[in-house]
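**Q** What follows is a group of structures, each given as structure tokens.
Where a number appears in this text, it was derived from the coordinates with a stated rule and is not lab data. Quantities reported herein were computed from a predicted structural model and do not represent experimental measurements. Cβ atoms are built from the backbone, for glycine too; each structure is taken alone.
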Structure P
Amino acid sequence: MGDLEKIQKRFATAATILGLAILALLVYLMWPGSSPSALEAKRASLQLQYNSLSQEVKLWQSSNPENTRAELKVLYSGIPSRYSQISQRIQKLSQETGVSSQSIKYSTDTGEKTELADVQRIKIDTTISGDYGKVARFINAMEQDPLLFIIEKISLSGQPEGGAVSLQISFDTFLKGAA
């Protein structure tokens with residue numbers, strides 16, 4: 001009879017362990033995010049992320065560091081070192097497009113760092129007035145100018161149907177040696 005009790009205890013212990021294992025598996029299967037559809041969605045998301053990162057790596061591998069350095073050198077050489085150079089460029093664009101430029105206000109953000117050494121971002125506000133077509137040409141000329149102008153905000157007032165309009169424009173550019 002002693003053997004039967006030992007076998008019953010071992011059976012009870014084994015049944016308890018198996019019961020706990022089944023309970024753990026049920027909890028795992030019911031746990032949010034462990035369903036087959038959730039796992040498939042996660043796999044698809046990871047595949048998209050992998051594809052995106054692979055494309056980025058291919059881009060970096062195909063880049064030419066010497067070309068990039070040369071282009072940066074050209075960009076840096078085109079950055080003005082005096083506010084007057086910026087003013088002259090804006091006046092020239094105004095004259096070429098037939099608009100009139102009023103006061104030019106400069107401001108700097110001394111806390112803002114740029115990626116280029118010894119270069120500071122300059123915020124500029126000005127008002128341009130003229131015919132609607134000329135004002136549109138002025139904006140186009142700014143976007144295509146070798147001096148880098150980053151247009152932030154435009155506010156147009158007046159009669160665009162052939163009448164005179166006034167354009168308040170806020171944009172950024174860079175200044176060398178001011179950082």
Structure Q
Amino acid sequence: MTGSSLYAIEPLGNDHDRAAFSCGVETLDRYFKQQAGQESRRHIANCFVGIQQTAKTIGGYYTLSATAVVFDSLPDVFRKKLPRYPEVPAALLGRLAVDLQHRGKGLGETLLLDAMRQTLRSGLAAAVLAVDPKDEHSAKFYYRYGFLDIGPGRTRLYMPVSEIEKALPRETP
């Protein structure tokens with residue numbers, strides 16, 4: 001079974017038990033347990049959880065929020081397609097974490113692809129999906145899906161929203 005068939009992705013709700021979640025990164029664990037619910041209710045960041053369908057446990061989560069990217073920080077090839085505003089509207093994939101017990105099951109990919117779909121469906125005007133990987137290992141994960149460096153010396157990665165649809169696998173009915 002693949003990650004997409006093992007897990008259902010849904011918005012974080014009050015009925016989700018976050019206490020047992022542990023991805024091994026203290027800041028991501030603490031955020032999920034203590035802040036994610038508040039930030040969702042306050043419309044700061046929407047949090048989505050991957051629920052293992054058989055055990056109904058939380059296997060992972062990601063957050064999406066609105067942000068902006070400085071126009072001049074984007075590569076020339078992409079800027080040519082945009083109006084010359086000082087900042088470009090963007091969606092931010094702020095956090096993505098998989099519980100240690102759920103690693104190796106394709107959940108990270110499932111969460112990322114869902115975040116990409118949510119970006120397309122949200123109704124929010126966004127030219128790019130941006131992410132700030134916490135380390136080189138995380139950056140390599142995003143590179144595999146077509147994310148690009150915003151510019152030299154910067155850690156933020158982006159994917160043009162126009163490319164997201166091309167990158168997503170076709171959904172079967």
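**Q** Quick one: helix-only ellipticity at 222 nm (-39500 (n - 2.57) for each DSSP H run of 4 or more, over all residues; to 500) came out at -18500 when computed from one of P, Q, so which one is it?
**A** P
**Q** Check the numbers for percent of Cα pairs over 26 Å apart across P, Q and tell me which is largest.
**A** If we compare percent of Cα pairs over 26 Å apart over P, Q, the biggest value is for P.
**Q** Quick check on the output: 1.3 is distance in nm of label points 7 Å out along Cα→Cβ at positions 49 and 97, derived from one of P, Q. Which one produced it?
**A** Structure Q accounts for this read-out.
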